[in-house]
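The next part holds the structures, each set out as structure tokens.
Coordinate-derived values only; no laboratory data. The structure presented is a predicted model; accordingly, all values stated were derived computationally and were not measured. Cβ atoms are built from the backbone, for glycine too; each structure is taken alone.
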Structure P
Amino acid sequence: MLASADGGSWGAENVISQSSKTTPAAIAFGGKLRVFFISNDSRNLILQITSTDGGVHWSGNSQVAQRASPFTPAVAILNGTLHMVYAASNSNMELEHISTTDGTNWSAPATTGLTMHSTQAGPTLTAYKGALRLSYVASNSSNLALRMSSVDGVHWGTESAW
């Protein structure tokens, strides 16, 4: 991991000492730097490590809410809640949403809004103007870039192409 205070000058590389099948996702939440990644084995577990000193020292990894995904999860913070959207490790790779207010205790996967939406690549997620903004690639031969938004992570708007 590299760090920069100004986006121009970067510090020395700090090795996290974890292996992952995919590029990790990082976010600061709850006073900790958090890195989410996929286990480097056939289980595709979503794992998390944390640092309280800016990435110098790291916790051991822990599985996030007993979830798995073939792709890096997408994370964003909205109204003090950390939201995660990921492609489930099932034959349809349906999108699922979980959230936490403390970084440890995660909600059950949302049962409305994202069901029947699937992807063939890792999604992206950001918080902008009071809503979560989700982008992903259709899981069919169209390869369409799709988007949806939600003000709470449970109820999602209509899917539309970019």
Structure Q
Amino acid sequence: MHITDPEVWESYVGGVLPELEQRRIAQHLQTCTACQRHFHQLEYLERAWYQVGTRLQQRYLPDEARLRGGLKRLLVRVVARQQAEELSSERLQARLKELEQALSTFFGSRVATTAIRLSAEASTIGGVASLNAGNWEDFIENLSRISQIVGGISGSALVRAIGLART
């Protein structure tokens, strides 16, 4: 009785056969030289594949430290890109002028100027001269609330559309 089923050989070499079947094959291997040769070839191939797999893993898969370093570099680039996209002071001034013109059209020049001034003073911003990329969204939120009081939801939507648009 030679063992010819590849799945049986694979299961035997992998040690996943039921115990009784494992013992039966082990006893057969003690007396059958043809099956012994086949078994040793399979063992050799399994070890070789394991070694190749280990080498490939070591060579091509990053270890945890390299993986963390790569992720850290990626995050630094993402943050740098976000900071580069933040509003520059020239763009802030242009956006502020655009807001003032739009609000002046709807509410009049005096109301627009007052709303902008009050919005900048309403929180920790401190005034129009202190506006920067870090407090711009707070300013827009304040101006949006004031514009909603003066002009309803349309006024608020207008402020948000102009103030929070990416350029």
| Origin of the derived value 105, 31, 24 (Cα extents along the principal axes in Å; candidates P, Q) | Q
| Structures P, Q, by distance in nm of label points 7 Å out along Cα→Cβ at positions 50 and 106: label with the highest value | Q
| Which entry (P, Q) yields the derived value 12.0 for Kirkwood radius over Cα pairs in Å, for residues 34-89 alone | P
| request: Compare distance in nm of label points 7 Å out along Cα→Cβ at positions 2 and 74 across structures P, Q and report the one with the greatest value. | output: Q
| query | Given structures P, Q, which gives the highest value for distance in nm of label points 7 Å out along Cα→Cβ at positions 18 and 154? | reply | Q
| field | Comparison of P, Q - label where distance in nm of label points 7 Å out along Cα→Cβ at positions 122 and 138 is highest | value | P
| field | Origin of the derived value 3.8 (distance in nm of label points 7 Å out along Cα→Cβ at positions 10 and 130; candidates P, Q) | value | P
| said: Tell me which structure, out of P, Q, gives -27000 once helix-only ellipticity at 222 nm (-39500 (n - 2.57) for each DSSP H run of 4 or more, over all residues; to 500) is calculated. | reply: Q
| remark: Computing FRET efficiency 1/(1 + (r/R0)^6) of positions 42 and 98 (r between Cβ atoms, R0 = 41 Å, to 0.05) for each of P, Q, the value 1.00 comes from structure P
